[in-house]
Each structure stands twice: as structure tokens, then as C-alpha cells.
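Down below are the structures I want you to see.
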Structure 1
Amino acid sequence: MKEPKICMPKKFDADRTKFRGFLQQVKLYIRMQPDRYPDEASKVGFIGTLLCGHALSSFAPILEKNTAVLKDYEGFLRELTATFGDADTSRVVETKLRKLHQDNRLASTYAFEFRQSICDLTWHEDYFISQFR
């Protein structure tokens, strides 16, 4: 079966606000093209080609020292997340959610942002209902 043609993920420059999206795009890209990335090293290498700026500067020592994480896809993802992900995702999302208001936006736009935010929280449904305003 022929693999689908999908867009290459955009390069990542260490902007923490874009890390989660970058990581999801990369995972999906690799998953949709398993023949191109058959082993751990090829997956890590591919991700390395998508790093630029400060993110590439962080990757360079790993590559130069030929560390074991170059052959450990999940380990490499953990290192990337530890370096560029939110240290406390729940707290960041909770703060964002508490500041979120509909204001002059469409209700559908507000509801979409609200639903996006609550995915990362484990609050009871009653708290979500009271927060939706």
C-alpha cells in the first residue's frame, strides 16, 4: 500500500508555545510514513532535521557526542519535552482557562478555545461548567 502524501512539519525554533503542536505534527508524520522511518535512529534523525535556531543548538551536542538517545525515539521525545515543553502544563492551562472570557468573540470561538484548554485538566465536570462564562 502506498503511503499518503502529507505536508512536512514546520521547523521548530525552541518557541515553547509551538512545541506541543510541533511534537504532534512530527509524531503523526512519522506514523503516517512507517516505511520511511523504520527504526528509532531514523525517527530521531528526522526530528533533528526539523530543529533550527536554539532548538538546533540544544541538539548539536547530542549529535556530536553520538549519545545513546539518538537510537531511542521515546527517550529523545522525553528529552525534547523536558527541554521545550511546559514544566507544569496543568498550572499553565488552568491559569489560561481562568482568564478566558467570551468578550466580543463568537460563542463558537470561545467554546472551541475552552474545549481545547480543558483537555489538559482533570477537573470535575462541575468545575468546568462553573468556569464556562
Structure 2
Amino acid sequence: MSNTQALVEVPEQWPESAEEMGRLMQAAEQAESLCKMIRQAVKDRLDSDRPVDGWTLRRGNIRKEITDIQGLFRELQQAHSITSDEFLKCCTVNQTKLSSLFQFKGPQGSLIDNKQALKTVCKPYTTEKIGSSVLKKKEGQ
């Protein structure tokens, strides 16, 4: 297979037909699925020291994580007069970890009751943001 072959021919102009656009979208979904499977197979092969022509693995991205938040705040407060309000505006809460903490430290109810209780506590301090629209296939199609 040459690297110029395509799964579908890309039209010069997108069709007006809802049916034809639906077919193109179906082809795109199938192509994305195939691409994911191929990438995973190549990664697995390279992970097991088996070569793939033209490809290699690189180290993953480095992410830094602050491990002593209180210590950092104390140092910034002392050295630069940063207030707790200013510092907290730079912080985000990991809701999964907060939920686990609340389950352990909160009222001794069921998991469902505690999730609802935490939701109630958080509600006045929470805002929702809606992301970009996401394509969803209609049921039964």
C-alpha cells in the first residue's frame, strides 16, 4: 500500500446531501478507529523491541507536579507577600480526589448519599462550562 492511498476519495467540494455527508462521516469514524488500532499495534511492537521501518518511540512528555503545596505557599508568602487568596486563585481542585477525601472524612453514609452531600456542599462554589459541540451518532443509524 502506498502512503498516498486513501480510504475514501476526498471531494473537491463537500456534498449538500445529508445522506452523502453521513456516509463520509461513517468512513471517517472507521478510519479513526483503524488509525487507533494501527498506532497501538506499532507502539506495542516497538515496546517489545521489534522494529517498525521509519518509526521509533520517544520518551513521554514530562509533567511537573507540586508535591508540597503548603510549603510552596509558605515560601511564596514569606518571600513575596503572596496572600492565600492570591495563591488559591492559581490552584485547581481534583474532584476525584476531593470525592475520595469526602467519602473518608465526610458523613458516614452510603457512597451515593456522600456523593450527593458533596455535590450540595460544592454547588455554591462551582460553575459549569460547556465545551465545544461533539459529534454523536443517532441511535439506530
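No value in this document is a laboratory result; all are computed from the given coordinates. Computed from a predicted structure; not experimentally measured. Cβ atoms are built from the backbone, for glycine too; each structure is taken alone.
Quick check on the output: 6.5 is distance in nm of label points 7 Å out along Cα→Cβ at positions 23 and 79, derived from one of 1, 2. Which one produced it? Source structure: 2.
Hey, helix-only ellipticity at 222 nm (-39500 (n - 2.57) for each DSSP H run of 4 or more, over all residues; to 500) derived from one of 1, 2 reads -16000; which structure? Only one of 1, 2 returns -16000 for helix-only ellipticity at 222 nm (-39500 (n - 2.57) for each DSSP H run of 4 or more, over all residues; to 500), namely 2.
Of structures 1, 2, which gives 12.0 when mean count of other Cβ atoms within 10 Å over residues 39-46 is computed from the coordinates? This value belongs to structure 2. Upon calculation of P(r) over Cα pairs in 5 Å bins from 0, in percent from the atomic coordinates, which of the structures 1, 2 produces 2, 6, 8, 9, 9, 10, 11, 11, 12, 10, 7, 4, 1, 0? Corresponding structure: 2. Comparison across structures 1, 2 (criterion: volume of the Cα convex hull per residue in Å³, for residues 71-110 alone) gives the highest value for 1. Structures 1, 2 were compared on relative contact order in percent (Cα under 8 Å, 6 or more apart), and the highest value belongs to 1.
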